[in-house]
Structure 1
Amino acid sequence: MIHKNKGTEIRTRKNEIRTQYKAQRAELSEEERAARDNRICELFLSSITYRYAKVILMYAPFGGEIDIMPIAVKALADGKTVAFPRCNKEDSTMEYHVIGSLDDLTVGTFGIREPSEAAPIRYAADYTPEDHPVCLIPGLVFDRAGYRVGYGRGFYDRYLTSFPGVRVGIVYADCVLGEIPRGRFDLAVDVLVTDKGVRAVHAN
């Protein structure tokens with residue numbers, strides 16, 4: 001019963017955080033949002049993490065998420081392998097499919113742009129150390145240890161359990177908190193990229 005009550009408490013607190021920071025994000029003007037998003041893209045593209053990565057796992061922004069599509073454009077131009085997720089609503093899992101152009105993305109699950117089901121899949125077992133794969137992860141809020149509050153469906157937590165590369169959280173600097181509630185299945189990122197900079201984090 002104690003564990004059940006603790007889990008309910010964590011979910012309640014996360015929902016409160018979602019409500020608060022969705023509202024905060026919605027207050028940003030289009031100009032400020034674009035400026036912050038562009039800065040985040042610039043900082044990531046100038047990072048060592050990007051330089052060494054041969055495979056970039058992206059996300060297509062949805063519902064006010066930070067727009068990182070310029071990263072995909074540059075990565076494709078640089079000859080890196082770029083993949084986007086396809087989500088399975090029935091079991092809350094996702095697989096990353098490789099694209100050759102942003103034109104390969106069409107509106108799919110949850111109204112989010114995604115690749116064709118026929119596009120090549122990059123499985124976790126496919127990676128070699130030379131790939132230096134990087135997964136870019138959206139979040140409403142992260143804390144200083146790299147834990148996140150997303151939309152509560154658990155897609156990323158499930159996928160990241162088997163992902164062998166660098167996990168990069170994408171978030172606005174004023175949405176990085178000291179600590180957020182975390183459950184036993186929550187996973188931290190390795191790097192945070194905000195409009196104020198790029199830094200490695202160490203989960204506790």
Structure 2
Amino acid sequence: MKKWIPLIIIAVIAFGIYNWVVGFNNTAVEKQETAKTQWANVESAYQRRADLIPNLVNTVKGYASHEKETLEGVIEARANATKTTIDPTNVTPEQMATFQKAQSGLSGALSKLMVVVEKYPDLKANQNFLELQSQLEGTENRINVERNRYNATAKDYNVFTRKFPGKFLAGMLGFDPLVLFQAAEGSEKAPDVAF
């Protein structure tokens with residue numbers, strides 16, 4: 001009977017380690033999938049904004065046709081923003097910066113468009129324009145909420161996979177850290193708006 005005790009102890013330890021590895025893996029997968037789902041929500045919010053822009057541009061075009069440069073800038077920025085996509089599980093900080101730069105470019109173009117709109121009182125009173133503007137404002141808020149939610153879920157995953165002793169397993173099992181949204185460069189300065 002005494003010769004079985006070391007084998008039983010080894011079996012119990014091996015079973016405990018196996019359960020720990022399986023538990024860590026399953027929890028990491030769950031947290032990673034939650035972050036990926038939240039990233040899809042971020043992309044969905046950005047897509048909603050991109051879908052609103054053609055209608056907004058067409059409405060403005062009817063009133064401000066000689067503002068061609070501004071309208072083309074919005075269309076070009078939208079095209080750049082929609083072609084920049086990333087996979088959150090394989091994203092590098094450089095890819096995230098490129099994504100954020102494209103989205104910031106679109107935000108800047110929309111800001112210029114809104115400044116142009118101020119010159120046209122009839123347009124500002126147009127019901128279609130007012131509704132599109134309201135939807136766009138709501139979408140911008142939704143984008144911010146979804147980005148914050150993504151950052152929270154990605155942080156939860158990152159903390160879980162970086163805590164000791166799990167960080168050793170994370171590396172062996174291929175759980176790389178997720179990149180977070182950060183403030184766009186220059187966003188700490190308030191933009192100049194001149195009419």
Structure 3
Amino acid sequence: MYPLLESIRVMDGNPQGLYWHQLRMETSCREFLGSSLEFRLDEILKVQQSYRDGLVKARVTYNAADFSVSFEHYRPKKVRSLKLVWADELDYAFKYQDRTQIDRYYATRGRCDDVLFVKNGLITDSSYANILLYDGKQWHTPRYPLLAGTERAQILYRNAVKLTDIRPEELPLYQGFQLINAMMPFSPGNISSLEVEAD
């Protein structure tokens with residue numbers, strides 16, 4: 001089993017954000033595996049004809065020298081409620097294929113659609129996405145996420161959101177939220193009501 005994973009948005013046969021995915025993979029190999037990545041995404045992502053219409057997820061599992069690629073049609077799930085979970089010991093600094101730790105917390109969500117992790121007293125991420133919070137004028141994202149997502153990296157590069165330390169007790173100050181990842185790009189007008197349940 002390859003230890004690392006990358007999920008890439010493919011729209012009508014065209015992979016999106018490859019620069020940012022390549023950058024994260026190179027960083028992960030260097031810092032987690034201690035090796036240099038030996039292949040390029042633009043060379044290995046050959047989208048089959050049956051996956052060239054609509055929204056598709058490309059799933060790349062890999063180590064520094066080898067990889068496996070699969071595709072699946074994708075439909076984003078709707079998340080309207082989040083359960084706060086405290087997880088100071090949780091480590092997901094790299095996009096690991098093994099999500100056992102994440103899944104264990106996700107299973108405690110109860111009636112909520114997903115969990116929202118709190119680490120060292122600060123809001124971080126949901127189980128599968130970075131979170132953005134809207135204060136009525138500007139979008140904010142936690143300064144210290146569990147995983148630095150590629151979509152998050154792109155919108156920070158464009159100065160579209162502000163890095164902010166957000167504590168659980170400050171959530172009522174925000175009007176709404178949005179979850180983003182490679183499969184769910186940032187949409188400034190997409191402001192969902194924030195329904196949060198504490199543990």
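A value of 0.45 for FRET efficiency 1/(1 + (r/R0)^6) of positions 12 and 76 (r between Cβ atoms, R0 = 41 Å, to 0.05), calculated from one of 1, 2, 3, originates in structure 1. Suppose helix-only ellipticity at 222 nm (-39500 (n - 2.57) for each DSSP H run of 4 or more, over all residues; to 500) works out to -4000; of 1, 2, 3, which structure was it derived from? So the calculation was done on 3. Given that FRET efficiency 1/(1 + (r/R0)^6) of positions 28 and 164 (r between Cβ atoms, R0 = 30 Å, to 0.05), derived from a single structure, equals 1.00, which label among 1, 2, 3 identifies that structure? Going label by label, the one that fits is 2.
Structures 1, 2, 3 were shown, and FRET efficiency 1/(1 + (r/R0)^6) of positions 20 and 52 (r between Cβ atoms, R0 = 35 Å, to 0.05) at 0.95 was computed from 3. Among the shown structures 1, 2, 3, from which was the value 52, 14, 12 of semi-axes √(5λ) of the Cα gyration tensor in Å calculated? Considering all the candidates, the number was obtained from 2.
Readers should treat all values here as calculations from the given coordinates under stated rules, not as data from a laboratory. From a predicted model like this one, the values you see are computed outputs, not experimental measurements. Cβ atoms are built from the backbone, for glycine too; each structure is taken alone.
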